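Once you scroll down, you'll see the structures, which are given as structure tokens.
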Structure 1
Amino acid sequence: MSESDQRRVTLERVDTGVYRATNPRGAELTFGSLMEGGFTPVELLLAAIGGCSAVDVDLMTTRRAAPERFEVEIAAEKTVDDGGGNVLRDLQVTFRVTFPSGADGDKARDRLPAAVRNSHDRTCTVSRTIEAGTPVRVHTDAGTA
């Protein structure tokens, strides 16, 4: 695996239930289950699923026309599995996109279903990873301060 293939973020605790994620480019995102008004980790997962496909679909359709409306809703049911662990089920990604009237808008509208399908089937790393059931390995390094 080359360095360009590696993806990484680092989390740092800000407060109880509040964390800051930093990527290698220095961008930061603060979130947490106890952060008032912020995103929870589950909401970030949903945003990642929708965001990954949104980028793909946006790039594939806006070559023809800029959308007048571009909204993606990502929903899921939080349930408990047979082993007693929390899991999301019935993940749904809904694109609501409107293009202007005219030939260019028609071309973008015609391209939309194929763009959504292509993102889901080939290019969206996030949802493809979830659907593949990629294992997550957890490690600890409980060093002393």
Structure 2
Amino acid sequence: MRQTVAATLPEVFAFFSDAGNLQRLTSPELDFSIVTPLPIKMHVGTLIEYRLKLYGMPFLWKTLISRWEPPHCFVDEQLKGPYRLWVHTHRFTETDEGTEIHDHVRYRLPVWPLGESALPLVKVQLDKIFAYRRQVIDDLFNS
């Protein structure tokens, strides 16, 4: 996902580096909550635990901040959760219009190869999650 917002690179990075804002960016249908006490100091090695529901099933999700390069990039990797692999790279680039936000997610489903049968359903769900996120970001930075 790529999206440009009318805000400075430091403003955008500050927003995304505050783990507490993740709940604002997550669709209410996921019943998402941060378990780790806030505020969370972000750096390489930071561990964050969340609770959420996917298709009504509750999950504990634990991520590791594996890369931290303010104000341009950070990476969170799932250590525990519903995916076999989840690596979410967040990149931020200053442009003439403001700041470009680029999200790239690499994921694999559990129980390979059987889990792959759910791939079309998972893609639809992820598209929906990131569409919600995109709209909230647009509302926050471009209104």
Structure 3
Amino acid sequence: MESIANAFALLENQPTIPEFIAIHDAARPLASAELLEHCLDVARETGAAISAHRVTDTIHSAPDGICIHGTPSRESLWAAETPQVFRTELYARALRETDWHANPPTDDASLVRRLPGVCVKLVENSTPNPKITYRHDLVTYENL
């Protein structure tokens, strides 16, 4: 979040500021231009849209890291991806008005969604957009 906030601060000091910003994680090099365009189209309607895919695994919560505490229904679970597209003024407001240092968001959508009355709309992505985090991920996804 710090790096995005720093880049955004530089953007705000430019003579012209775009109506929308798109935030993309470099760890997802396979995202398509079509996916970005689709997110932008949805953000034009709602102000905020992110690429996401439905969760197919069973997810358990284990606050102590040892024992299962709960198991949410996967029908309501989505895995966030990038790109994430926001109306620039909305993103600026989220940076200003939310206490994101005390309660750090896990992504930009979780920052923006904290604003009252804001809907960050999900754009379902069914194409490969894996996050390459570990060395073995490169081997897994190099043929995509």
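Every number here is computed from the coordinates shown, using simple stated rules; none is lab data. Fair warning: this is a prediction, and the values are worked out from it, not measured in the lab. Cβ atoms are built from the backbone, for glycine too; each structure is taken alone.
Source structure of the calculated read-out (distance in nm of label points 7 Å out along Cα→Cβ at positions 60 and 108, 1.6) within 1, 2, 3: 1. Given a value of 12.2 for mean projected area of the Cα convex hull in nm², calculated from one of 1, 2, 3, which structure does it belong to? For mean projected area of the Cα convex hull in nm², the value 12.2 is produced by structure 1. Here the criterion is mean count of other Cβ atoms within 10 Å over residues 44-51, and among 1, 2, 3 the highest value is seen for 3. If you line up 1, 2, 3 by relative contact order in percent (Cα under 8 Å, 6 or more apart), the top spot, with the largest value, goes to 3.
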